[in-house]
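Asker: Some structures to go through are shown next.
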Structure I
């Protein structure tokens, strides 16, 4: 009874704790936080200087005593202490303008597929230490499908490909569970690294990962388009060490990221091959759904369709699909609680 009263008056939260982005959904309010998963720490005083977008701006620009940390690798917490501080900052930020006597929130948080019970427990402990009253875990592909309003609890096949920052999750869902899956430790950050290496090799120019991400967003493409996109890129000359400008086109980026994109598509095809024929037939009718920031890469949906012969669509607002799913679970908890997972399940 007391818990029901707390639930009625607390700002319950859904969290997508991603490698590159953390999004927070507040029950009854919608998405209230969309920030980078980055924390800047003063190592002299062990104090947090900034979190999120402000911390991300410091990447590659700090003196030795300021450490800019990304506490997640491939969607898994790699630095528990920093992750806890980041989560506490975001939870406090949501509740800052609320009545001080409101109870601590319940939290539904997305986790990657195929993580261990110990890693699940680490997520739960971090969220509890950050100020949550209760923590419920949901697998990211399930949250993505719920956020896309797919009928995951029905006896139909749903294929979701989520290309995030640190990982790509390829899953086939049916009857509230995962039937086939493939998890790859390559995604948006790998594409950025490909661009950094290509620009160095092709143009003898050092650029940073933030510049590579900007290039990917502005002119990144995986197909030959009628109109080639171009942009000027500033960096440091490999030979002289001095600043220099180079002009890079979308054709260069296609060449730079081809190998990584090829790996993702090959694994999509492998997952389809490992899916029961009845579900493959339904996936053929329903199509493949793309989520995650890199799903928006120009021509990617069309290339996947050409390679698999299956219609491929990008989920509306693919970056927020997971956190929208956690929000739907909060709003309809009794009907969807059966898809939640326990930290002790391995």
Structure II
């Protein structure tokens, strides 16, 4: 099995590369543009392996992508490269269209050309797996989970760009017979996530005794999926997923944003043996424009068809995550000093 991972130096991408190389022993080719969100330091251990090849490539560069496919001949494309921060998409949607929509289109076209030049065995092995998001569904009602057949109703520019890319993946499958599978995941957390995201940002703020800003009244809920559980789901999809299908990936571990922040505060207090709880640093700030209240996914299909189950309970996963950030300042401090996660983004007007 030879796997090409786009966006492999990002949060989910690097977790996938660690899993596939260090645990599965697969041959992988890693493509990444190395924007502010991609860091080679997230691939420590992976790049030392002869099973891994890294290429500094932008998926919008058609010629470079085609050259890569021709040179490395992958069996599977795992397309994770994307602009992914909702607040950034509110401030500047154009780059989300460029990368998530145009970039996906160019990658699909390069794969279509590559597929047409494979022999019969190569064509039968080939898979294009696209990682989408629960945000394409738009807001859910609590108690009403979205199945894979639920209509798409994205709220943010980020979600809209992911939905647009999904439609292209599906169209290239139906029109050109490109063997593709779509995965829609819930909120990921774990090591190597950028400080602009909720959990690492709050851990770092707790350490600095800084304000812990919670959007609105903190009652918006998300399903929280430990990144290693997500990567195992992607491996199941690659190995046993049905061509042309969509799979929701969820932990069924919904928590409000306020609950998540309070959990972080309690773990930091325990680990650092603080006399006072960082909970007293929580403040409520202006909500994000168009902020969806709840996302709830039905993940019965992937459990039933592929036998996947999340292994990491929320409490234990959060303890692992918070401890990782406490012990790995050498990874996140240089990123923070470059301004990633230092200021509030996504305010309109």
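Asker: If mean projected area of the Cα convex hull in nm², for residues 238-285 alone is calculated from each of I, II, which structure is the one that comes out at 5.7?
Answerer: Answer by label: I.
Asker: Computing mean count of other Cβ atoms within 10 Å over residues 22-29 for each of I, II, which one ends up highest?
Answerer: Answer by largest value of mean count of other Cβ atoms within 10 Å over residues 22-29: I.
Asker: Tell me which of I, II gives 69, 60, 32 when you compute Cα extents along the principal axes in Å.
Answerer: It must be structure I, since only it matches.
The numbers here are math on the coordinates, done by the rules we state, and not lab data. This one's a predicted model, so the numbers in the text were calculated from it and none came from an experiment. Cβ atoms are built from the backbone, for glycine too; each structure is taken alone.
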